[in-house]
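Some structures to go through are shown next.
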Structure P
Amino acid sequence: MSVVQQPDIQHYLRPGTLQLSSLPPLSLYVHLPWCIRKCPYCDFNSHEMRTGDMPEQRYIDALVADLESALPLVWGRTVHSIFLGGGTPSLFSPQAIDRLLAAIRARLKLSADCEITLEANPGTFEKDRFRAFRSAGVTRLSVGVQSFNDEHLKAIGRVHDRAQAIAALEEAARSFDTFNLDLMYALPGQTQAQLRQDVDQALAFAPPHLSIYHLTIEPNTWFAKYPPKVPEDDEAYAMLDILTERTGLAGLQRYEVSAYARSGHHCRHNLNYWQFGDYLGIGAGAHSKLSFAHRIVRQVRLREPRLYMEQALQGLPMAQEEEIRLADLPFEYMLNALRLRQGFALAEFSERTGLAITAIQRGLEEAERKGLIVRDLARIMPTERGFDFLSDLQSLFLAET
């Protein structure tokens, strides 16, 4: 992928087709791309490398240089959340994370209650390691358990086992006031009874936040090349019913298609994505969405870690940049906002996109006719049917070609 020179700030501030009355909240995403082993279902930008082989300090240097080159685009704006994702960010030492967060604080204005999440894999767990991440400034941990069944963990290529998952979650609960537990369902060979066992084991930790994802076979993955036998659609829907029932009884609210939380523990970083907020993404392959008075821009960083480091250190981390077309804004907005149980306020649609409600009127009428949304004068919300057939609902807002 070629390197793109980032234009001068005046390029973004020139007159254009949009007229945004205000800028949305801003988050920071930091991509740490290495894993011990690539999972066969994973289509994220992740690369196998053992902890001792990682160019940890050079990569942190590159991230800081990347951030510095992007500062003019977000100057003066407050950052409300930071998400360290991957890959497996917990492969990085607590000292490296401490250095990274200190560099971020020195360059960006963070809100007083800024949420700082780090993704962690039980396979990288060591006693007191999570506590050290907390001391470095991380406020929220997201633990990628996926299953408590050793056979299923092996089938999906995870490097940890049930015992390591339990130990990691016990440490997370001791070290953090809030944390997320990641589960997957519709795994190869999984039965409804086994899913109940997974969910009940997860809920035994009283997680403040639970993310539950249907295993999907993504293009360009090992599973795409060698598809495993997974539960049929009807079986997967029955599993979703089990999840809805079990989480509800445990006092967790399904506030997004794949996210369940106790009151006060919603993931603020992800909420900002779903509410079409802005995010600056730094790191190999990271994506950004940034709003200016007259345009909304998407950026992608160079994907290959070594090329990214080389170019970021020269102030050239970008591989791609484009302005979102006016015709695509309704779909871009709906792709996110309709994932939320509470949907979105009509006024917020206009505020975040600069478009009048008439831009989505036809899609709303069709969605209402099909029973996929309910609405009043102020708000649009997906129905249960809309949640179940979310892709069909979102597609109603695709731009006409």
Structure Q
Amino acid sequence: MDILKLINSQKKKFPLEQPFYVNKEIFELDLETFFYNQWVFVGHASRIPNKGDYFLFSIGNESIIIIRENNEKINCFFNVCRHRGSHICLEDEGRVRKLICPYHAWGYDLGGNLINAKMMEKNFNPKDWNLKKCYSQVFEGLVFINLSDKPSGFKNFIKPIKPFIELHGLGRAKIADRKIYPTKGNWKLALDNFHECYHCQPSHPEYCHVHSRDYIQSYGAGSNTGPKSKEFNKKLKIWNKKVKKLGYLTGEFSEDKFSEFFRSAERTPFSNGKLSETKSGKPASTLMGEFNEFDGGYTTIGPSPFNSIIMSNDFATTFTFIPKGPNDTDIEIMWLVNENAIEGVDYNIEELTWMWHKTTLEDKRIIEDNQKGVLSKKYEPGPLSEMEMGLEKLKKWYLKHLKKSIKKTTNTI
């Protein structure tokens, strides 16, 4: 397949053609071009609170060990023994005193240093055979990894979205609940669905109960994905004035369309006096971060194409989209609360998770039905609506960087 020719043939304001959602070669290119070259958060530090606690993150052929070395340090290693290449950690999560390869018992300390390799030759130097590190950073409790050999600087990556995350104090949070939604659909179909709210009224009664019609029209899935609503803009201006008086952050950040990153951030108000993203609109837990009173708004952040963070004043919902195959994507959601909040006293899990759990189950069905239709020989991309601007923005960014990656690879060969 001539992928460059296919890229150049894509129509403006139309979805991608079928091969982008089904072809294995394109899927592998997607991993190399996008997931392996982005800073992606894969978990929260509170998941591994004690020395030796670890969990695995798997993508493509890669398995990454995220492990706590001590109170101050979390390490990320490729799950590959330096002897014959066996996976070292076989369980998805656990606690160890040291990392022992189950094949030949090579042992590594929690810093990845080789400390035991029996019967090797006299000139064998253990320092030459430590575990290979994966580039990683922990910011406000969020564990970011980058699988590139030469990643872009993390400071440059985090800078424009940093104040939005810091406002909510995620570094002083803990995981209240965590769920994975295996979805039989290409990762781009999953993201397309998340970047538009054209489908929200017919498909998401819970989301539409919490969020106003004018917000859904104007912002919907975040970052101005629909046509402007004069009514919502009036509310936004009034709310911004109120929030500035309280001393809290307002405003938004939107990525340059040609940037290597795909970041966004914004603060917007709830409607009808709601204080939190709950069924009742009432608080679900205790205040977090810099808030000392509820401001009636929330924050939406997209650190990468594969992540979203949606934060009320009292809890945060994080999303990680993990491509598993051309027609398979895992959607992982975590709900974070203040580290001192007590379950059953300060928060109720069902109330906390209600909206996004229901909405994601609905999205799972939508994406899987979409994938089934896209697999048909009769699939043909149809024109996008005014409320699907987010899809067009994501598509342009995707095609530009995929094309750039293919040309770079071709020139290298």
Structure R
Amino acid sequence: MIGRKKFALLRRRDEFHSHYTVLDIGTEFVKALVVKREEGTGIVIGVGKVRQSLSDMQSGAVADIQGVIDNCDRALTEAEDMCGAIPGQAVMGIAGEQVRGFSTTMTMPRSQPQARITQADVATALQAVQRRALKEAVRQMSHELGVAEVNVKLVHSSITSVHIDGYAVTNPLDFQGQVLEISVFNTFAPLTHIGALQTIAQELDLELVATVAEPYALTRGCATEDVYEFGGIYIDVGGGTTDIAVVRRGIEAIRMFALGGRSFTRRLANEMGMSLEEAERFKLAHAEGRLPAEQDALARATLEPTAEVLAQGVALTLDELSGKEPLPPALYLAGGGSALPEVAEQLSAVDWPEMLPMSRQPTVRVLGPADVQGIHDSTGLLVGSQDVTPMGLAYHAVSLEDDADQPLGGLMRRVMKAMKV
């Protein structure tokens, strides 16, 4: 790491504030982007990609910190050498089975509805929301891990809606009303998971300005106004996990389960007597339509059962997240695993209205880099569905400045600091 710290001294102040490093630490690859912010949009000017060893990650979480640090260092150097810039500010994505994200709403009756709403009123409501969310996150993770209590840390927090007497506002200060309602989307993860990422950032000499759940960043980067109006379900099929985000009038919940692209590779290796490396190459050739017809048919027959299991996993996860309201009938796919045609086919084959509260059979669409709003790739290297997630993280990075200027952004940070969350 000495080399990176030496180069860090070369940072120019203008680059420090206008350039971001984006790190997507996946099960199969570490992807690093250097993103330049220009007039509210992001331009990708450097890309690095390094394959992880089998022992580096487990179900989307870091399993070998030093191994991942070395891979990140190589990916970052590759991206920085491409553009000649070394940003100090970094945004890292977080994924894994134990990451939990959900929206929490708190309704606060006001004893004096004629009085104007103050910062203290909003701060009280936010504290109540965050206490309830933390309690729920601890309950969920403790139940799933089978332990009495787990040390849970807040990853990311965002105010998604504010209503006064049912009327939506962007800034409730100085309004009058009887009932103040605030919804906040929070992402939580176990301390061991968060601590590993913080150690990686520290060893790489990065100023970690944000850690964000990857399905949240993906959804935020790709969701259009129509999606926010009518809803959508985002499914990121990564190397070790499949990440799901539900949008209903805002990002409502995220959940992950341990089945991804590596499961397809292992099935090919086992069924066809290949090494994992050979199976990975065979899988990619199939996904890109480069196999002869006979081999392509063999790949399809081998991979369909795993794709069917993945589709059932998506259905079970959505059943947990559905709640009382209908689920939106639109599925958007991203991640390297979504390039396999069997994934979209099996998701399309599920009888969704029979299994879940859906009004009709959903549309299924595989996303590409062009679906990420406000991010332009000047390198020409981000071309497939596997690149959508790091570009979503890039969108989150260039949006940080705008987020900080939101009316309640500073108040939320002060509340979090006071609560030491």
To which of P, Q, R does the computed value 5.3 (distance in nm of label points 7 Å out along Cα→Cβ at positions 149 and 269) belong? Q
Which of P, Q, R yields -13500 [helix-only ellipticity at 222 nm (-39500 (n - 2.57) for each DSSP H run of 4 or more, over all residues; to 500), calculated]: R
For distance in nm of label points 7 Å out along Cα→Cβ at positions 309 and 389, structure among P, Q, R ranking highest is P
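Since every read-out is calculated from the coordinates, none of them should be taken as a lab result. Here the structure is a predicted model, which is why all the values come from computation and not from measurement. Cβ atoms are built from the backbone, for glycine too; each structure is taken alone.
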